[in-house]
Each structure stands twice: as structure tokens, then as C-alpha cells.
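Novice: Multiple structures follow.
All of the numbers you see were taken from the coordinates with simple rules; none came from a lab. The structure displayed is predicted, hence computed values, not measured ones. Cβ atoms are built from the backbone, for glycine too; each structure is taken alone.
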Structure 1
Amino acid sequence: MSNDLPVAECVLGRGAQLTLYPNRVVLRGGGAMETVALAQLASVRVVFEREPRKLRWALILAAIAVLLFWVARPLQGIAVSAAADVAEGIRRESSAGAVPGVLLATFNALASFARSLPKFGTALVIWASALGALWLLGVTRLTLSFAAVERVFRMRGRNRGLFEFAEAVSTEIAERGE
């Protein structure tokens, strides 16, 4: 077999590609190229995993969203009721001072804020759903360990190409060892 014919290839995305030749591994992409001799390769590891941080953040954001939905209506009711009481007091006393006006403006602002809480809650639910979907999708990591350095290649989801590439590299290493 010629050293110029690839044994296996794996497209990593964003224009990057791993190519296995009988005597070397070549990474092309991003305006660069890296070649490493198979003799320098110490180990190959490929693993599919889900990132627990993404699930944790999704649950935290969902809990905050539920809290915002739960607090919004009572807070709005209290603020509107207090604003109505202050407005009634201002109407009864024609010579009301600055304090009731400031109170009225404050309670109206609080009611407006309370009306916006469900929108923030909805945004948090969308964000939490996206993080949950990314957690569910998971990530496949191919790790090539060389004499002094380790290279990790990540692909979103259960990537069959990385598994096949790792198997081809392992086969080439095994054949060289015989």
C-alpha cells in the first residue's frame, strides 16, 4: 500500500479534516496543516459523553423561570393595589405633597416590572430548553496522545465518524507493532 493513499478520513466541521495515512495522521483546516508520524502516537481514545454542567444549568434556569412565573402575578396585584390606594389618597386630598406622587410612581414601576417577569421567565425556559437539548445531544471526543502532547477533537452528538477513525488508527498502530 502506498503512503499517499489515505486509510481513513474524518470531517470535523468548519473545514477541518483528519486523515490517516499508513505512516502518519494529518489534520487540515482553519488555514493550517499538522502532520504527526504514527510512530509518535502513544494512544487513541474515543468516548461519547453528556456534559453534566449543561444539564445543571438547564435545571437552574428552569427553576428560576418557575419562580418568576410564580412571583409575577402576586407582585403585580400588590403593586396595582398599592398604587390604587395611593391614587385614591391623592384624589381625596387636593393638596397632596411630593411623597404620594413618588409612591404612586414607584408602585406603577413595580407593577410594570411584575408584568415583564413572565417574558423573562419565557426567555429562561427557552434558554434552559436549548441547554437541555445540547446535554441530550452530547459530545464525542477523540483523543490522540502523542509522546509529549495530547490532541482532543470534539464533535457534537454521537459521531460515528470519530469512532471509525479511532478504530482505523488503532488498526494501523497494531499492524505497525507486529
Structure 2
Amino acid sequence: MAMHTIEQLFEHELKDIYSAEHALLDVLEQMADESSDRDIRKAFTQHRKETQAQIKRLERIFKSMGQKPQVETCPGIEGLIKEKKAFVREKPAAELLEYYNVGAGQKSERYEITAYENLIDMADKLEMHDAVALLEQTLQEEEGALNRLKAIASEFDVTEEGADENVGTEKEETTSSRR
């Protein structure tokens, strides 16, 4: 089907972010489980709960449009998920994985923030005032999650210890810990 109207674009983008939010539910749970740090676990767990509420808001918007929500593939988020899986295959140290996950969380938040800003703009142009209010609520949550992750990332102390040449091995450890 060819796309010709802003209504069609809005529906397309709504389906995209709806799919993204569903895909992120499992990833947020996985990242919380991978963390031994209480603050990181709490940030991912809290945002997972927010994501569940965001999905319900999106469903309300679909319903107001007379549409049934559909989960499709969001190529943007799927790319970030593939990137994470590839990193995990490299078997990073636990602390490094935590640091990576905080950064990966920030990447996905920025993606979602941009998506919601665009949806709000379109909903505003379409005079969908209820949708604007629901999308703005979600946008605030996404911005809050990004800010929490940025604060956590700023507390990481990442140091690198070089190889011990006297031992004759090429052992190099990268460690990171929160202060």
C-alpha cells in the first residue's frame, strides 16, 4: 500500500514504536538480570514497568483511531538489539557488560525520544489532542530514563591495566566499577 498522507505516516510510526516498546521489554529485563549493581538493576526494572504503561498508552491511541495495535519489526530497535547480542558474544567481563548496557540503554532512549517527538508533532498537526497528551507523558518518562542512565554512566570509573610483560602472557584486563 502506498503512503500518501500524514495520517498514514502517523499510523506507520505508531506501529513502529509500539513494536519497539514490545521488543525492549525483554531486553530491559535481561539487562537488569545481567547487573549486580543495585542502582543499574533498579533503573532497568523501573523503566521496564514504565514501558508496560507506555504500551498501554499506545494501545489507547490505536483504539481512538479505530485501529487494532500490531506488533511488527522495528528495524531501528532490532539493530540495537543485534548490536547488544554481538557484544555479549565477545564474553565481556561482568563490569564491562554493565557499563555497555548503560550505554546501550541510552542509545535506545535517544531513539525512542526522537520517535515520540516526531509522533507528538504529527498528532499535533492532526489535532489529536488526547494522543498528544499521552505521547507527551511517555516522552517525559523516556527523558527521565535517559537522565537516570546518564547519571549512572557518569559514576563509572573505567581503568585499563596493561599486559604484564615479565610473565610473557598477553593478558590484558579491562575493569570498570562504580564509585
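Novice: Here distance in nm of label points 7 Å out along Cα→Cβ at positions 28 and 116 has been calculated and equals 1.0, so which of 1, 2 was it run on?
Specialist: Values: 1: 5.2; 2: 1.0.
Checking each candidate, the match is 2.
Novice: Suppose you compute distance in nm of label points 7 Å out along Cα→Cβ at positions 60 and 124 for every structure in 1, 2: which one lands on 1.2? Intermediate results must be reported in sequence, preceding the final value.
Specialist: On the way: 1: 1.2; 2: 2.0.
It was calculated from structure 1.
Novice: One of 1, 2 was used to compute distance in nm of label points 7 Å out along Cα→Cβ at positions 76 and 148, and the result was 6.4. Which label is that?
Specialist: Numbers: 1: 6.4; 2: 2.1.
It was calculated from structure 1.
Novice: One of 1, 2 was used to calculate relative contact order in percent (Cα under 8 Å, 6 or more apart), giving 24; which? Provide the component values of the computation, followed by the final result.
Specialist: Values: 1: 29; 2: 24.
Source structure for this number: 2.
Novice: Can you rank 1, 2 by Cα Rg over 2.2 N^0.38 Å and just name the one with the largest value?
Specialist: On the way: 1: 1.92; 2: 1.23.
Sorting by Cα Rg over 2.2 N^0.38 Å in descending order puts 1 first.
Novice: Something else about it: Work out the source of -20500 here, i.e. which of 1, 2 gives that when helix-only ellipticity at 222 nm (-39500 (n - 2.57) for each DSSP H run of 4 or more, over all residues; to 500) is computed. Don't jump to the answer; show the numbers that get you there.
Specialist: Working: 1: -20500; 2: -25500.
Going label by label, the one that fits is 1.
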